[in-house]
Structure I
Amino acid sequence: MKDETRAHLYDVLRAAQAVMRFVAGTTYASYAADEQLRSAVERKCEIMGEALA
């Protein structure tokens, strides 16, 4: 595997792990009501998308 590919996959892994930490123990209702949390999750999804593009 190329180093660049490995780095991108690592970025995806780290972003996904962060999302799991962010939402652990959170209900959908509290997630939906928390703009800061939603923004953080959205940003990590952007990072994953960019890494996979």
Structure II
Amino acid sequence: MTIEDEILQYLHYHPLSNRVEITLGITNPPSGRIVKRLLADAVTKGTIEVL
């Protein structure tokens, strides 16, 4: 499972989580910058929606 998939799965079960909670909730968390970039890419692609 890729980091992107793991983040999406985490958000599926915890939809109101912030970046810190996501980083703490996945098994092999990358640096904060990478998580921020991956989340920004997912928002751009329309995979996730920000409230």
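Read the figures in this text as sums done on the coordinates, not as results from a lab. None of the values given here were measured: they were computed from a predicted structure.
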From I, II, which structure was relative contact order in percent (Cα under 8 Å, 6 or more apart) = 29 calculated on?
II
Upon calculation of helix-only ellipticity at 222 nm (-39500 (n - 2.57) for each DSSP H run of 4 or more, over all residues; to 500) from the atomic coordinates, which of the structures I, II produces -28000?
I
